[in-house]
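FYI, it's all coordinate maths here, none of it is from the lab. Since the model is a prediction, treat every value here as computed from it, not as a measurement.
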Structure 1
Amino acid sequence: MSSPTAQPARSTPAAPGIDPRGPRFGAGITAVLLIVVLLLGIPTAATPAATVAERAADPAFIVLAVIAAIFAWGAFAGVARHPYGLFFKKVIRPRLGPPAELEDPKPPTFAQGVGLFVTAIGVVLALLGVPYALVICAAAAFVAAFLNSVFGYCLGCQLYLLLTRAGFVRQGRAAA
């Protein structure tokens with residue numbers, strides 16, 4: 001029995017969020033690309049090219065630079081506008097059931113920034129001729145992408161939560 005003053009239940013708007021399977025899908029693509037970098041870069045890691053132009057023309061360098069650019073896109077535009085996220089949203093997600101829950105886009109976006117940092121370090125050090133830098137940075141990024149794609153464990157997201165709790169990262173509004 002309801003009282004005459006009882007208000008009807010209001011429907012709350014859905015919290016902005018992303019399908020957590022999208023970043024995992026993107027991490028899978030990234031992991032495969034990073035394996036390509038490792039396969040191309042390991043044979044030449046000990047003998048860096050003599051000139052900057054030769055180092056920049058190395059196929060492993062080019063692929064890692066492309067991966068860094070894709071990380072930059074995700075870090076600055078957000079994971080909802082990331083190329084892999086858009087592909088997942090338009091092509092893959094309609095073929096799947098709805099997700100059990102949506103995820104805040106801020107931690108995966110921060111993780112894209114971490115991926116950008118790691119791969120950019122590899123790109124810069126490879127241009128400077130530091131032996132094994134490209135391979136080591138690609139391997140570190142691969143571990144993170146593999147953990148996310150296979151086990152759903154996002155190292156960058158965990159770092160975001162740790163830094164937020166420590167007060168180093170301000171938690172604001174969720175990005176659309």
Structure 2
Amino acid sequence: MIAAVILAAGAGRRMGGPKALLRLDGETLLRRAARAALGAGCSPVVAVIGTWDPGLAGLEVQTVFNPEAQEGMASSIRLGVAALGPAVEAALLLTVDQPAVDATLLGGLLALAAVDPERPAACAYADTLGIPAVLPRRLFPELLTLRGDRGAKGLLLREGAAALPFPAGADDLDAPGDLDAIRR
């Protein structure tokens with residue numbers, strides 16, 4: 001069983017509010033990410049969120065509130081991984097600010113991860129590896145020790161993660177104009 005952990009607790013200061021609640025094509029970015037994870041067959045799907053209503057009614061998604069979101073991404077990774085049960089073999093980590101992520105991409109990443117279940121699999125873009133990424137259970141203890149605004153990139157590089165080309169992964173949302181550009 002491969003779970004999904006959606007990292008969505010950030011305040012989105014540069015965006016003027018949580019990125020997770022921004023809307024694209026009529027739905028929030030969080031709901032889009034959750035639908036993509038569910039559509040790829042992840043179970044369970046855990047969304048690590050801030051103090052706002054996640055708007056996930058009707059979807060089989062567990063929410064975990066992150067009271068330490070200001071620390072950065074590592075706090076959300078720790079909470080999301082800690083929420084996973086013992087039957088989970090791997091975790092697919094993803095965020096809400098890569099609008100090109102969909103169920104097809106995630107399904108391809110899961111298939112790549114299935115080739116060697118003990119090896120991480122990650123998306124390749126901008127001359128590096130990044131999320132979405134699948135990390136096997138053997139790496140959960142290290143994920144639980146991450147601190148600050150660091151994600152799992154160091155683990156992905158150290159472990160020689162299998163790479164799935166995803167050039168659009170570099171197109172993330174960091175400033176208000178980024179969402180307008182994607183809408184066009």
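Computing helix-only ellipticity at 222 nm (-39500 (n - 2.57) for each DSSP H run of 4 or more, over all residues; to 500) gives -8000 for which of 1, 2? Value -8000 for helix-only ellipticity at 222 nm (-39500 (n - 2.57) for each DSSP H run of 4 or more, over all residues; to 500) corresponds to 2 out of 1, 2. Of structures 1, 2, the largest value of relative contact order in percent (Cα under 8 Å, 6 or more apart) belongs to 1. To which of 1, 2 does the computed value 40, 17, 12 (semi-axes √(5λ) of the Cα gyration tensor in Å) belong? Traced to structure 1.
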